[in-house]
Structure 1
Amino acid sequence: MKKIEAIIRPEKFEMVKDALSEKGFSGMSVTQIKGHGDQKGVSEVWRGKRYRVDLLDKTKLEIVVADDAEKEVVEIILDVAKTGSIGDGNIYIHDISTVYRIRNGEQGEI
């Protein structure tokens, strides 16, 4: 199994979620986070004074899928979340060795 962790723009989350759901990938965890990469924040003006916002709002999506579904899920996220501008985010893939269902203690594929 694979855990796919995607950090995307918040305004792209609903579109990504809907696209994944349409393909049968509906189970996910979502966290609202702040961060920056190459973008390094933005400069804004408020009441005539310029200031820098270093940490930008992002959405972290985590989904665990079978090994053979990894490529499809990654392609969906790439296609839907991409704007072509700096700050679109990243996707990280982690190997998952075991999953336990808390409700009944089952382990293995979920």
Structure 2
Amino acid sequence: MIFEAELKNGRFVVPECPKCQKLVWPPSDSCTRCFGNTVWRTADEPGTLVEYSAKDGKLFCMVEFENSIRVMGALECDKAPAVGQKVRVLSCGFDNSPRFTFSPE
């Protein structure tokens, strides 16, 4: 799948239907509304921190992009995070599953 291949290359891409302009999530080569083929583009940044949690000194979070796409990942920051703050993708990859690391803007 294109999504996994792009993550392996360190790029966070999202599928969008050119026919009905719908972002498709979870990622798919076909639109879930009109069944047309999607095109892949870089996700718009920054994202918004929706929630976070800490365990064993590490921060994990949920980030929303483009008001519709939510992904989980690690959060690297020096200060206490705040829900609603803007974050960017620091790194991404794919090792049996998507892997994201975010940092405050």
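For distance in nm of label points 7 Å out along Cα→Cβ at positions 19 and 35, which of the structures 1, 2 scores highest?
1
Once relative contact order in percent (Cα under 8 Å, 6 or more apart) is calculated for all of 1, 2, which comes out largest?
Answer by largest value of relative contact order in percent (Cα under 8 Å, 6 or more apart): 1.
Quick check on the output: 23, 53, 20, 5 is P(r) over Cα pairs in 10 Å bins from 0, in percent, for residues 3-42 alone, derived from one of 1, 2. Which one produced it?
This figure was derived from 1.
If Cα Rg over 2.2 N^0.38 Å computes to 1.28, which of 1, 2 did it come from?
For Cα Rg over 2.2 N^0.38 Å, the value 1.28 is produced by structure 1.
Among the shown structures 1, 2, from which was the value -1500 of helix-only ellipticity at 222 nm (-39500 (n - 2.57) for each DSSP H run of 4 or more, over all residues; to 500) calculated?
2
Each value in this text was obtained by applying a stated rule to the coordinates, not by laboratory testing. Keep in mind that this is a model prediction, so the values were computed, not measured. Cβ atoms are built from the backbone, for glycine too; each structure is taken alone.
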